[in-house]
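Visitor: Several structures are given next for inspection.
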Structure 1
Amino acid sequence: MTADGIQLVGPSRDPDGGDVRVTVSSSGICGSDLHMASFGPSWAILGHEFSGRLDDGTAVAVLPAVPCGTCDRCVAGAEQQCRTVLSRMYGVSLDGGLADETWVHPSCAIPLPDGLDPEQANLVEPLAVALHGVNRAGVIDGMRILVLGDGPIGLCSIAASRHLGASVDLEGHRRARTAVGARLGARLDSGADYDVVLDAAGTQSSLDRAIELVRPGGTVGILGTYWSPVSLGMSFQMKEVTLVPSFTYGHHHGTGEFAEASRILHAVPDLPDALITHRFGLEDAAEAFRVAGDRTEDSIKVVVQP
C-alpha cells in the first residue's frame, strides 16, 4: 500500500534465513524520512526509528543497520563506516518499521532494559545518534557544551551530554522546543568559549555560529545533516577549530552506543513525554508525515503505532 508516494504497510519481502520477526509497537518519523518521501515512491518501507516485541515477547529496539562484518571498517570495529551500510539499512534499502511487523537480523534486535515500554523506545535510535555525536566530539564530565538546534537530535544531545556530566546550553528558535530543552536540563542563555559546540541544525548559519562560539582549539561536532554545501571562513582556521562529523552509532570504549542509549532513555523517564508530541495509527501514516513536515504544527517527534 502507498499513500502520497510513501510505502507504508508490509512486510513486502520474505524474511531472510535466520531473521527474527518484530511486531512493531512504535515507529518515529525522522527528518530523513521526510526527505526520502519527497523523492517519490520508495522501493522499501520507510521507518528506521522503531521498536516492538519478538515472538517470544522480548521487548526490543531495532538497530536499523546491518554491517557486512567483513570490510576493512567493520573489521576495525567501526561498523557505522561499513562500506555497504546504505544498502543494508532498515527503512532505507530494507523494509523498515512503518508496518505492523517486519523481519530483522537477530543482531539488530536489541533487548530493552526491564521496565522500558517499547511504545516509547522508538526514541532509542535518535538518542543513539546523539550519543555517538557527543562521544565523537569528546564530551566528558565538567565540559561546557552548547547545542545549536532544538529538533529531536539537538534535544537528545542535551540528555546525552548531561548523562556524561557536562553542563549544557541550548540555542534554538522555537519556544515550545526550547522549553523542552530547559525541561531536560539545558540553560537557555548562551555565552561563548564553549569546549564543544554541537551543530544539530545543519545549516550554514548554524555552522558559522558554532565556530563563533566555540573556544580557540575547541571542537564543533556535526550532528545535523547539511543537505546543501557549506563553507568555512577565516575564524575556523584562526581558532584552530576541530570539526568532527558523526554518522549513526557504533561503539565507544567497548560499549555499544545503541544499547547505551536504551539505558539512558530508561534513566530519563521524562524524555518520551517531552519529545513525543504526536501519535498516529498506521492507517493515518500519511497524515503523520504531513504533521511531521508542517512547521506550523510545532511537532517534535511524531510516532506511528500499528
Structure 2
Amino acid sequence: MRKTDHNEMTAPTSSRRVTVADGVALHVVTGGGDGVPFLLVHGLASNLRTWEGVAARLAELGHPVAAVDLRGHGQSDKPDDGYDFATMSADLVAVLDALGFDGPVVAGQSTGGNLAVELAARAPGRVAGVAGVDGGALELSRQWPVWEACLEALAPPRLAGTPAHDIEQWLRSAHPEWSAWGIEATMANYERLSDGTIRPWLSFERHVRILRSLWEHRPSAVIPTLDVPVLLVLADSGEAEQDEQKRALAQEIAAASARVSVEWFTGDHDLHVQFPVELAELLHGVFREGALYI
C-alpha cells in the first residue's frame, strides 16, 4: 500500500467546542459533504488529529465528517471524573446530537473502536454502523484475566519531562513508513512545554481509569446484540501470537453475528495513520449510502 503525502491530509474543516456535561466541553472538528456522516474516535492517549487523513478522503468522497478529542485528551476539557465507558459513550451521543448527525457511522481506532461498539449498544437506533480499526473487539481480560496483571503489562510510560525531540525521533524510528503528517499528528498527543519537553495530555491516573474500563469491556458479548453493521478492520502486524489472538476473537464474533465483517491490513496498530486514504476508501465502500448492510 502506498504512503500518503502530507499534502493529502488537509481538508476544509471548522473547529468547535461541544458541551457534553456540566462543565465539560469536547473539541470537535468538522467538514465534508452531505452523504452518510462519520464520527471518528481516536484511541487511548491519542488525539483527533490522527484521523485527519481519513477525514480528508471521506470529505472528498462526499461524507460529512467529525473527529473528536475525548474527555481528558487533546484540546478537550479534562475533568476529574467520567473516564468510564458509560460516560464517554454518552459524551459521543451528545456530540452527535450537537452536530445533527442523522444515522452516522461511528469509526473508532483501538479503544475508540470499543467505545463505538458501546455507544451503539447504549443508544440503539442512534447510529447506522460501527467500524473498529484494530479495535472494537479488544477484550483484554482474555489475555489478562486479573486486572493487576493487565495494569502491569499495559500501564503507560511516564513520559512527562521527556524532550520532544526524543519522542519524535522514537516515532520516526518505530514507524519509518509513516508520512511527515503522521508523525506530526501523533506528536499532538502531547503538550509541548516551554523548556522543550512534553507532557501527555491524558494524565497517568486518567489513562489507567480508561484502561480499567477497557479491561472490563466484553465486545464478544456486546457486538452480537447490535442491529447495525459492524466492520472490524484489523492489523496483521507480523506478531504471530498477537495476530492469532485477534483472528480467533474476530472469527468468534463474526460467527455470532451475520452483521459483522472483517478486513485485514498488513500494518501496525495505527492503521488510520499508516493508510489513511486506503482506510477511508474501505469505509466509504462498506458504508456508502444505500449500502449500509453487510
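Any read-out appearing in this document is the output of simple, stated calculations on the displayed coordinates, not a laboratory observation. Since the model is a prediction, treat every value here as computed from it, not as a measurement. Cβ atoms are built from the backbone, for glycine too; each structure is taken alone.
Visitor: Where does the value -11500 come from, among 1, 2, when helix-only ellipticity at 222 nm (-39500 (n - 2.57) for each DSSP H run of 4 or more, over all residues; to 500) is the thing being computed?
Guide: Only one of 1, 2 returns -11500 for helix-only ellipticity at 222 nm (-39500 (n - 2.57) for each DSSP H run of 4 or more, over all residues; to 500), namely 2.
Visitor: Can you tell which of 1, 2 yields 53, 28, 24 when Cα extents along the principal axes in Å, for residues 182-261 alone is derived from it?
Guide: 2
Visitor: Taking FRET efficiency 1/(1 + (r/R0)^6) of positions 238 and 270 (r between Cβ atoms, R0 = 30 Å, to 0.05) as the quantity of interest, name the structure among 1, 2 where it is greatest.
Guide: Max of FRET efficiency 1/(1 + (r/R0)^6) of positions 238 and 270 (r between Cβ atoms, R0 = 30 Å, to 0.05): 2.
Visitor: In terms of distance in nm of label points 7 Å out along Cα→Cβ at positions 70 and 110, which of structures 1, 2 is highest?
Guide: When distance in nm of label points 7 Å out along Cα→Cβ at positions 70 and 110 is computed for each of 1, 2, structure 1 gives the biggest number.
Visitor: Among 1, 2, considering only mean projected area of the Cα convex hull in nm², for residues 38-157 alone, which has the greatest calculated value?
Guide: 1
Visitor: Assign the value 0.70, calculated as FRET efficiency 1/(1 + (r/R0)^6) of positions 78 and 134 (r between Cβ atoms, R0 = 30 Å, to 0.05), to the correct structure from 1, 2.
Guide: Answer by label: 2.
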